[in-house]
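Trainee: The following blocks contain the structures, represented as structure tokens.
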Structure I
Amino acid sequence: MNAWLSLLNESCKQPFEQKELISVYAKLHVAFVRIHPFYDGNGRLARLLANFPVLISGMPPIMIAKEKRRAYIHALSRYELAVGPPESDSELIPEHETLGEFSELCNDCWQQSLELVDEARKIMRTRVKSIS
């Protein structure tokens with residue numbers, strides 16, 4: 001957990017560009033889930049905490065849609081099976097192609113959030129113009 005907290009703290013020091021955020025989110029997320037520090041709620045906490053750098057960067061959170069839940073669990077499981085459980089002397093986030101697959105899933109889900117924010121902004125601009 002100390003290594004993960006250091007990674008989180010480092011990831012929250014400065015804002016990231018949008019294209020970097022998916023990688024930061026995915027790495028924080030899979031590392032937390034691999035550690036699995038709690039009996040229950042690890043996925044929920046991972047999704048929440050991994051969004052800190054996203055929010056600090058001024059972007060809307062990455063939300064995993066209910067319809068993508070099965071693919072989300074499958075992608076996490078594939079990464080876990082590919083790299084194995086964490087050990088005290090091993091790398092926290094080993095590189096593996098399945099990490100890219102998980103990142104792509106997160107990016108697809110994030111696009112829905114970004115579209116919702118864009119739509120809300122369009123509605124607000126329309127309302128402001130109608131008031132003016």
Structure II
Amino acid sequence: MLASLSEPDGEHREHFREWLRSTHARPERFDPEALETYLDFISGPIGQPSFFAHQVSHYDPKHTLEISDRLSRLADIPVQLIWGAQDTWQVLERAHRLRDAIPGSGLHVIEDCGHFAPEEQPHEVARAALRHLDAASAR
């Protein structure tokens with residue numbers, strides 16, 4: 001559960017340190033410097049209210065549901081989904097459903113990876129993106 005907007009900054013940072021670590025398949029490998037950078041963005045007198053006003057408000061699935069019936073329009077665009085196999089925030093089942101909803105799209109699943117794929121497996125994300133771009137440019 002998310003902490004409240006009025007939570008003191010030290011408590012806020014500690015709560016969200018663990019929350020952010022939950023994005024990783026192996027939380028102990030979350031780069032400490034990167035973790036502190038993420039926390040800096042969502043903490044303090046500007047970051048904490050901004051996080052709740054802008055980030056948390058988008059957790060409502062209504063935004064996705066509003067466009068879900070139009071995903072088939074992407075059929076003419078090369079779409080490659082890149083997903084962490086151990087993503088607990090957006091589970092792999094959702095990746096398969098999204099791929100199925102977008103005709104001709106591909107899905108590259110990265111093993112030993114959670115929600116922050118570019119943070120956890122940057123080289124694998126880059127390889128998958130480059131393969132997709134190479135294939136799309138060859139068409």
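Laboratory data are not the source of any read-out in this text; all were calculated from the coordinates shown. Just so it is clear, the model here is predicted, and its values are computed rather than measured. Cβ atoms are built from the backbone, for glycine too; each structure is taken alone.
Trainee: Check the numbers for distance in nm of label points 7 Å out along Cα→Cβ at positions 31 and 79 across I, II and tell me which is largest.
Mentor: II
Trainee: If FRET efficiency 1/(1 + (r/R0)^6) of positions 55 and 103 (r between Cβ atoms, R0 = 35 Å, to 0.05) is computed to be 1.00, which of I, II is the source?
Mentor: I
Trainee: Could you tell me which structure in I, II was used to calculate relative contact order in percent (Cα under 8 Å, 6 or more apart) as 24?
Mentor: Among I, II, the structure yielding 24 for relative contact order in percent (Cα under 8 Å, 6 or more apart) is II.
Trainee: One of I, II was used to calculate distance in nm of label points 7 Å out along Cα→Cβ at positions 71 and 87, giving 3.5; which?
Mentor: On the way: I: 3.5; II: 1.1.
Clearly, the read-out refers to I.
Trainee: As an exercise: distance in nm of label points 7 Å out along Cα→Cβ at positions 47 and 63, calculated from one structure in I, II, equals 2.0. Which structure is it?
Mentor: II
Trainee: Shifting gears a bit: Out of I, II, choose the structure whose coordinates give helix-only ellipticity at 222 nm (-39500 (n - 2.57) for each DSSP H run of 4 or more, over all residues; to 500) equal to -14000 when calculated.
Mentor: Structure II accounts for this read-out.
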